[in-house]
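Multiple structures are listed underneath, in structure tokens.
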Structure P
Amino acid sequence: MFEDDPNRFKNFSIRLETPSDGSVLIDYSKNRITATLLEELLRLAAKRGVTEARDAMMSGEKVNIVENKPVLHNALRRTDFKIAEGKAIIVDKFNIINECEDFLERMYRFVNAVHSKFWKGCEGKPFSDVVVLGHGGYITASQMVVEALTPFNKGLKMHFVTNVDGSAIAEVLKSVQRCRTLFVIISDDFEDADVIQNAITVKHWFLKWLRKKQMVKHFVAVTSNKPAAKKFGVHPCNVFRYGEYVSECYSVWSTIGLPVALSIGSENFAEFLAGAKFMDFHFKLKPFDKNIPVILAMIGIWYTNFYEAQTHVVLPYDQYLRRFPSYIQFLDMKSNGKSNLGRPYNVANFSTGTVTWGEAGTNGQHSFYQLLHQGTRLAPCDFIIPAISHNPIENNQHHKLLVCNFLAQSEALMKGRSLEEVKKTMKDVPSEQVESLLQHKVFEGNRPSNSIVVKKVTPYTLGLLMAIYEHKAFVQSVVWDVDPFVHPSDEAGKISAAKILASLEDPRKTKLFDQSTNGLIAFIKRKMEPLTWLDYGMLAYEASYDPPIAEIARKGELFNLAALAAIMLFWYIYFSMKY
């Protein structure tokens, strides 16, 4: 490709000049595209209505068609605009910008009070730790951002508990002190069973040595259900709200980003918003052939729908960005992992969404890069690196080696290794072994990738980078005609989990589900808690009418022969007396 086009890099790369954080380079020249093909892809984006959908979303129209809501994360990133054009986004005759300013300003006041040590713990000691309880999109982005911006941390040690597994919260509580820990509960409706269970555990742990009235200094909540938070024990003044126009996948820019602000401070959080706002205006104002999110989105669709590539790999060459792949995984797969199209009763007969994954730095090179180079599955990659490290130790030698690996891997994926090149490296190998080894050392190349280089990982550049991927996912959702703002799988899982919990808590409820689920429940219940003789009797009675349960009982060694004889005798006497 490059041999035939000496201007290929110039024609297939974009350099952005940010106001304060240097240049950002996006190189998409190592893709299987030509100028003509890219024009066709961008024409497809226009035909599918990307321009109209983008403008509708950013102006406050109700683009969340399932819930009939606007989606206005871009409004949260425009609160510092003082011009009339940028200050107003009207929804139902209400200026959303003003509300966004109020919500964020209140959050900033609280953050500043904690950092200035005006807001202290119950014994007058400043906070040393923050424990964040939440799950899903309401916490995934915050956890990634907090770690990515570790060099900007203001001194608070941040802990995230996203798993209902008791081991997660138990390990965190071992490492913190009650009187020096701030607890942040993040839940949309304050009814998520997983989050509330963790919150209850923390509350019981806190009250074991302290009084309930002391919770006011230590517990805050971010939720749309203020009464439920108050009922739990969070003081109403400690509840931070956000608008219904905040979608889960884009919630970190709102007060749900409170953990980020507590970690890096309100000024850095404002810079984080500013970086995303810069990309918002790039996305809105640039023509498609210069529009980074649109170009990356359509290249992704090219591979997903025309090459049938099922995965996309995100490879940040920066240790602080090690959670970035899992964040993009959440963003892409939760937004576009759907088969139901925008029109009623219309199910896609083409691929939507991609399986997104990745690893940081050279870790992946010694793990799964083998598949990227020689595997039979096409896996387009995004390589991401800062030009400047936060830790230029050993005369910056570490970072120089990291940059070398970053450049070498994308080049090797593109160029591969030909038969002639391999033969040159095997001059000292006995001739009888050469032929048998050649086929294993040849790389076909032409494996596509994008490369993104920022000057340094800062709140501004991270916000910009995240906004690129947000808008990319949105463009793809428009082309595929899926609603990226609703997530029905969450509700389905909650309903099933509630039914199964009832079965786990009642030893006699073992036949509510399919045979597989019933069998798993029966086995787990026997291991979780010892059963009473009555429970054994009920299981034996059911086993006589349900062969699969009887088989499970035998394989699990539920009871020995003596117990079985006693149980059968019990039922014999019972039925004899009854009938």
Structure Q
Amino acid sequence: MFSSRLIWKIYASYAAVILLSSALLGGLVTNWMKQDSIFDVRNKLQSQAYMLKVIAEGAAEFNGQSLQKHITELGSKIESRFTLIDKDGAAIADSMENPAEMDNHGTRPEILAARSHGKGSSTRFSETLETKMMYFALPIYQNNNISGYARTSISLDKMDEKLSSLMGTVAMGAGIAVIAALILGYFMALHFTRPIESMTKVAEAMAQGKHDERLVEKRDDEIGKLARAFNKMASSLSERIATISGERNKLEAILAGMVEGVIAVGSDERIIHINKAACDITGVAQDDSIEKPLWETLNLQPLNTILENTLAGRSEVAEEIVLTGKKGNISIEVLAAPIFTAKGEISAVVIVLHDLTELYALERVRRDFIANVSHELKTPVTAIRALTETILDDENMTTEDQGRFLGKILKQAIRLSTLVSDVLTLARLESVKGVMDVANFDLRAIIHNIAHTVSSDCDSRAITLKYEAPDKPVVISGDKEAMLEAVGNLANNAIKYTPREGSVTLILKKADGKAVIEVKDTGIGIEPAHCSRIFERFYRVDKARSRELGGTGLGLSIVKHVALSHGGSVEVKSQPGLGSLFTITIPLAS
């Protein structure tokens, strides 16, 4: 775990350098101390050898008996060993051993070197003293001839002990220094890596979407400059991310609010984005479509072909296709356009789906409406023309016949006027403005006015008229004249289709914060098959009876549009032979 942290990587490198340097320096110091100690011992032995040489060369005779006393005396005062050797290598005097019992020293390295070079030294294990010794020898001259050798020697045990002790002290000091350096190095590494760890944490936090995280800027060194640069970069990045997020949210809001379906597909034919309208058109779920191939998600061959043609042709493709869905066949206008990168490569394709089904339906309604209006206008106009031509062509027509013909002309003119009025009313209600003159008004006045208006028709047909309204005002906001016409149409229809001695009831009430207007009759009723279509323009259950009663086929359509333009609804319940109940529901004024 520690090896993954930057501090341990830096510290390990630092510690390796410290330990390697300490080991190298320790080796050099140890070797220097050893060589220095050997040099000192050799110089000491050399000085003592010169002293012994002077004594031997100043003696009257060079023999053991005369010199043994001097050597023994020197040996008692100086820890070194003194030996006099004749020119043949035999020991003639020694400060520590009996010369007679000593081996011949003529072949010893220091004697050979002294004979050849004027002085010699060597270090070896002494079989006599059973210890490691250093030897130094000088030739002794008598009458300019070598008469023997002065040799000094000393045990190296004390030097080794002293050197070991000194090396232990040095090693301890070096160890303490290394430990101190390692501790200092740890804190130095921590000093440098802690800001980097902080940067890492802030960077990870920013990667998780926490764009407000910042570093503490306390230092003035390069790391402090780096922290300030990092914070500046983080602020700039946060601003850019906020800008991009805002633009993305705007784009998503625009795409979500579009009526047209929009599908963005990558160059690998996988869906990048699909808005709600496209999901509604194609019948797929948005969450199940992202990052999946278009052909797999939609399984619509015409759309797949358009995508392939766009990718292959590297240009816009516009076609009209028919898709089969849960709601049946729908006509779709498809526009596919490629999006290019700076290198000229296609990065994505945007497909726009425009549902033409409603447009075509409206076109059919418009054509049907024009055809129906033309037919409805042609009938009274043709009748008026025929009746007028008959009057003009028959000069002998009696006054009574003329009056009868003129009455028919008047009836057709009234029908024509009513039809034109209803068409204009319907056009006004279907316009962008909808309700024209908006104001708060009491529906009780509407009910009372209509009851008063139709009372004479009810009396002439022996129909009982009833109306009920609450004592308190029932106020809505809307077009009073339009509402008067809508309720009037329902009341007039109820009277027209109710036989003599029947009844018509107008009811006004409140329910769940809404105004409810009910028009109930005991008339002929409506077959269930017609109930869902009677609010369509020019739709008649019994066309002959409707025309006979002066109906235009637009009355109930006007009622529906008035209710819708007031934010309400209209519905019908009917049983053939028992009567019908029309209900208008309108929100109350706030």
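Each value in this text was obtained by applying a stated rule to the coordinates, not by laboratory testing. Because the structure is a prediction, the values reported are computed rather than measured. Cβ atoms are built from the backbone, for glycine too; each structure is taken alone.
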Exercise. Of the structures P, Q, report the one carrying the highest value of distance in nm of label points 7 Å out along Cα→Cβ at positions 31 and 463.
Key: Q
Practice problem: Could you tell me which structure in P, Q was used to calculate relative contact order in percent (Cα under 8 Å, 6 or more apart) as 16? | Solution: P
Quiz item: For structures P, Q, which has the highest computed value of FRET efficiency 1/(1 + (r/R0)^6) of positions 23 and 207 (r between Cβ atoms, R0 = 41 Å, to 0.05)?
Solution: Q
Quiz item: Once Rg/Rh (Cα atoms, Kirkwood Rh) is calculated for every structure in P, Q, which label goes with the largest value?
Solution: Q
Self-check item: Among P, Q, structure where helix-only ellipticity at 222 nm (-39500 (n - 2.57) for each DSSP H run of 4 or more, over all residues; to 500) as derived comes to -18000
Solution: Q
